[in-house]
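Please go over the structures that come below.
What follows is calculated from the coordinates using simple rules that are stated; it is not laboratory data. A quick note: this is a predicted structure, and the numbers were derived from the prediction, not measured. Cβ atoms are built from the backbone, for glycine too; each structure is taken alone.
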Structure P
Amino acid sequence: MATPTRPPVAPPLGSQFPTAAPGSSIEPSGEQARVVVLYVIIAFAVVIFGFWNVPGVRNCINPLKLFTIGWHELCHIAAAILSGGRILKVTIDPHVGGATIVEGGKPVFILASGYIGSSLLGGLFTLAGWDTLVAKIMSFVLAIGLIMPLALVRDKLTILLTIIYEALLIGFWFVDHGGALRWYCLFIGVMNVLFVLWDVADDKFFHKSNDSDATQWSILYPSTRPHHWALFWIVFQLGVLAAFSVLGIMVFKRSDAEMTAEAASFLPT
């Protein structure tokens, strides 16, 4: 008589949910937890809005505002020259905003270049939030950009703050082998890529003497109200921010150790 045996045990069932294929392009890699950068972007946007608009506190970021406004106006200047215009006056001020007075040229091209230029530079700085090597490279752009507006500034507080921000930039090279530069550059990226928000807020809350570009668009095309132009450019810049964020997640999928090793090949600290 045959000895009874236990019935065969079925092999363990696999997960009912399909796992992502290795190297899936849109999925942030595990160790990096890159999706955290997205939450930091949102937090930075809230912080910048507060610092940009709260009286007294807003003076603390004057050098960063000058960098942001200065680049925005530089884009207007470049577009004016390229389209055959002549620069009559340029204003770069953290309190009254920026302005570029142009004679001739192509108004649509000149006006559009401001928000588009801010968006693209901001997007590049935003990418630095995902990679230390990119942050190291972009830190040189920031270092030069912080100094250049001082040619038009005589405010002692702003000069002192610029020195402090430059010192922080240098110091961050030695924090976590340059990893701290990622968050510095990301902050600058958010400030630039969402410039239209701060520009329109200045118009609404402080009635600055230099109008926002949204107001200038309504002057160029009177049939469209300023807040409609503001909404258009806000959607545009949010789209640019989203696009660069997706690009950062897709391209920079290295582990922290791999990212540190790669960054160490460029001016190691």
Structure Q
Amino acid sequence: MVAADLAAVPETALWTLYHRAVEAARPDTVLPDPKAVELVERIDYPFAERFGGGGGLQSQLQALRVACFDREVADFLTRHPRGTVVCLGEGLETQFWRVDNGRADWLSVDLPELVSLRERLLPAGPRQRLLACSVTDPRWADEVDPAQGVLITAQGLLMYLRPGEVRDLIAGCAERFPGGTLVMDAVPRWFSALAVQGKLRDHGYQAPPMPFGMDAAERQKLRTAHPAVAEVRDVYPSGGRGLLGALLPAGAWLPVVSAKRPSVVALRFADRRP
């Protein structure tokens, strides 16, 4: 067993891993992820005591969010088979084992304590690199070769940054990676407010503050972060199970629901290269 002594924002990596694994263990899962199931079995941590039994709506919602990112990465690798996937704040995400095409390069950027845990649980292979660095430190971009195309993911990350840091991160990516793409997710403002007030509790776990919130209807405002943000596109979940699966299509067009829901957004940067 591998001990996981994480707190505050780094501990959220265990929360997302657990819900992904619980959903993946179902015979009718919306996200096959055997690597996540394996990790939960290997980590010495009171998952169920801390996060509850799992397996309900929360776990499926997490898996559907993850699937949005998987689709975007898989599409990128179809168009840029030798491109680079940069995973900001990757935590214990196991996307590499779900969508890797056998040719792309992967760079994982995270805080030192998470990189240390990932090195013990998911040591980097020949095309994988781990970088212990805050995502707000622009030096991570120096580690990226953009020659074959770049896609950057910020999954379950930006809500823990301040709004100004989010804008600076988007602007930095737009400046450094012409023609690249950033796929990010955001919680709505009402959810962000509850987290900041310390009102998001689940069993023995309290979610850390989430300073950055963005309603889905506001996503076009992201274009103001930098002139090179050429397109902002909604990435809507699909393929849900049961009642959630039946309600998801309506959520895309019902104004009240659509405007205030969590969102996954893809930002395309203009290609300014000669």
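For the reader, a short list of remarks on this structure follows.
- Among P, Q, which structure scores highest (criterion: distance in nm of label points 7 Å out along Cα→Cβ at positions 48 and 232): Q
- Structure responsible for -12000, with helix-only ellipticity at 222 nm (-39500 (n - 2.57) for each DSSP H run of 4 or more, over all residues; to 500) calculated and labels P, Q on offer: Q
- When distance in nm of label points 7 Å out along Cα→Cβ at positions 120 and 248 is calculated for each of structures P, Q, structure Q comes out greatest.
- Among P, Q, structure where log10 I(q)/I(0) by the Debye sum over Cα atoms at q = 0.23, 0.24, 0.28, 0.29 Å⁻¹, for residues 96-159 alone as derived comes to -1.22, -1.31, -1.52, -1.53: Q
- Read-out FRET efficiency 1/(1 + (r/R0)^6) of positions 80 and 216 (r between Cβ atoms, R0 = 25 Å, to 0.05), computed value 1.00, structure in P, Q: P
- Computed 108, 49, 37 for Cα extents along the principal axes in Å - originating structure among P, Q: P
- Comparison of P, Q by mean projected area of the Cα convex hull in nm², for residues 64-103 alone - largest value held by: Q
- Comparing mean count of other Cβ atoms within 10 Å over residues 56-63 across structures P, Q, the highest figure comes from Q.
- If you line up P, Q by relative contact order in percent (Cα under 8 Å, 6 or more apart), the top spot, with the largest value, goes to P.
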